[in-house]
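*Asks:* Scrolling down, you'll hit the structures one after another.
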Structure P
Amino acid sequence: MSRIMLNATNTMNQLQKQLDIISHNVANVDTVGYKHRNATFQELLAQQSNNQALDQYDNVRNTPLGIRHGTGAGLSQTRLNLNQGAIRNTDRMLDFALTKEDQLFMVQVTENGQTSTQFTRNGVFYLSPINNNEVMLVTAEGHPVLNSAENPIILPDNVQDIQVQPGGVITAELTNGQVIANELGLVQITRPQMLESRPGSLFALPPANVANPDDILTIMAGAGRDEIGIAQGALEQSNVDLASELTEMTLMQRSYQFNARTVQFADQMMGLVNGLKA
């Protein structure tokens, strides 16, 4: 394969990955609490061709000898953007919006028989009936919402009102006048790029052999809970800028088309060369 075709096909492969990321962002423009990702690139391996004698240009040129043949750029990583999304009022008792961009709710997720703690900005919660005349606070997908001790929040089924207090404390008033308080489980993220995306606006920690969880997040407890920003009866919308994403998609499509034409022209030139006769 010619170098022209190699560079073009490498570029097309990376552009397709970026188009996939943009498409995912656009598809989640209306997803509550969704955080969009940006693609970053790095230079791929290059080949050095030393086709000049070293002593021929001594003390003459300032640039290095030879020719450096690049092979394009590759997708190095996708960066999570935790910028605050717009807050929309819903006036629903169990809708909660986090108003500080580096904080997330803790939820319990069971996958393939394994239970783990994951994190989300989606504050659409429900009360799901369980045994013994009790209800559990869960997400829209049915995942239990955790308290600051990383236990599910379970309440009697005669709850008539729930209010959020400063410090992320929710108080449940029962029909008999009794009040039960729970601290919503919240974490503060220090290294968001280490989080792994999961379906349903969820984020998970990487494997333990990749990074120490204490270096990525801090469970908000004690005096640290005074820094919690939360609003009841509201939801945080996706932080995807649809106009910017569509503009970026158009540019990527044009770049992809340009490189496809490059492959076509290179193939035509090779055909002309092969057709030459002495």
Structure Q
Amino acid sequence: MMERIRVAVSGAGGRMGKEVVKMVLEDETLQLVAAVDPSAGPVDAASLVGLANSGVLVTSDLEKTLRDVKPDVMVDFTTPHTVMNNTLLAIQNGVRPVIGTTGFSPEQIEELQQLSQANGLGGLIAPNFSIGAILMMRFAQQAAKYFPDLEIIEYHGEQKLDAPSGTAVKTAELVAQVREEKRQGHPNEEEKIEGSRGGYYNGFRIHSVRLPGVFAQQEVIFGGYGQSLKIRHDSYERAGYMPGVNVAVKKVMTLNELIYGFEHLLDD
């Protein structure tokens, strides 16, 4: 029998973290060995998702847990304020990081990639684990070759801490790879209210909507002479990300570097 992959979940008490705990417990090829969340309390991790006790108690100290338990993989869905340190701790302790938390700067990603490479350790930072979202980004990149005028609008709930979303940033980066920088709009346009034109990236704009009742959507709008094109993806529940997380946990075991973007794993 093949040895199971030992998984730690950072942010286990959060909404995404609970979905990861459930996914790991229900996959016979994975083994939940640690669950970390400073606010969840010392309860059995399985109780967070309504399953029979697993024998894994939720702890509050990530560094101590990684050092003592020595998991193969750490899945992190925490906050932009803590994720950089969490990822550093994982790599420093020989644990492969699978990161769904957004908010990294390009410099931080480069630092983590260098550290991972130096340690010969595989890992993944993924702004989005949804297959549909990955396709949306790819289609947008293709369309930008023919429609260089575009804007991105992303929608999330009011509790999301970073703006724009990691998915919007990744989409913008992919578009910029095939589109020369071009400042859109009238050269003499004036914002009557600061920020009303959205965030500026490589000549185009990104708009972030934050409202209660909204989960996660993004549309990329392209404009051309006499026509427009809209590419949109909608997520309706967190469970929809779990097949992607599952693939990532298994794939990073075969990597010796840190990858940025779930789409690279789908190319294999």
Structure R
Amino acid sequence: MSVQIRHLMEDMIEQLTPAERQLKSVLMADYPFAGLEPIQELSRKARISAPSISRFVTKLGFAGFQEFQQKLVQELKQGNRSPIDLREGQLTEQEASLVSYLQRIESLNAELAERVSPAQFERICRLLGDPKRRIYMIGGRMSDSIAGFFVRHLCQIRKDVYHIPADQEIWPDYLLRLRPKDIVLVIDFRRYQASLEQLSSQARTCKAQTIVITDQWISPCAKGASELISVPIDSGTLWDSYVPAFALVEALLIPLAEMDWEATRARIAQWDGLRDEPTIGIGE
């Protein structure tokens, strides 16, 4: 898998000049779309000269700004590939055994461990564990199952955790509940769900913070996110793998439960006590 431009910029951060770091910030604020604008427009937004932009992309390893933009276009196309596209892109028939598949998943999990720094992991735990913040989660057509899994576990650890339903007609009710600094966590993988971009934008308008879990091609809903986690999903088959995303969620749940174990223990005990109570039938 070729290295993405955003990762190239992160890897070279120590080698960038102050002006180039400003350019990087502008590119990342609306990645990858900012880099697809004419060089004159990008120059105006980043307050850096066009020749300086050309030198920057050369430093990243591109022959020029045109090649830089072509790479961004390729990344966009990757983000819209369907299972049919992925299957047709396989050059040879791959072994379909359980062992071979688990080996590919192990590789994806190892890549995830490299992408999420300990500092970022701790920051996200602090955000989700802050009892003063209410947590709202939602995912896309397929990835909402991950959000639901996360909500079901996190609401046993702490209060004020909500799963936003897929029905967009109900979304205003949830948006109206948002207070400044509440968290809206969105999970969106390729082929991205356009409505989630609108929801994320509206949440930020309400001064909520967004955490976006997406893939290496970056969902449009990640624009302006407080925290962005890029999860590797390309399993080398016609199906993208969500195993690393589930692994990430499970890994987050462990320290979140331990932050205040006595409170967690008490909540789980109360939760289980209510579940175990006999249900009283109507008319009894």
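Bear in mind these aren't lab numbers, they're just calculated from the coordinates by the rules spelled out. All figures in this text were calculated on a predicted structure; none of them were measured in a lab. Cβ atoms are built from the backbone, for glycine too; each structure is taken alone.
*Asks:* Where is distance in nm of label points 7 Å out along Cα→Cβ at positions 22 and 238 largest, in which of P, Q, R?
*Replies:* Comparing P, Q, R, the top value of distance in nm of label points 7 Å out along Cα→Cβ at positions 22 and 238 belongs to R.
*Asks:* Identify the structure, out of P, Q, R, from whose coordinates distance in nm of label points 7 Å out along Cα→Cβ at positions 102 and 158 was calculated to give 2.0.
*Replies:* Answer by label: Q.
*Asks:* Once distance in nm of label points 7 Å out along Cα→Cβ at positions 30 and 214 is calculated for all of P, Q, R, which comes out largest?
*Replies:* With respect to distance in nm of label points 7 Å out along Cα→Cβ at positions 30 and 214, the highest-scoring structure among P, Q, R is P.
*Asks:* From P, Q, R, which structure was log10 I(q)/I(0) by the Debye sum over Cα atoms at q = 0.08 Å⁻¹ = -0.51 calculated on?
*Replies:* Derived from P, not from the others.
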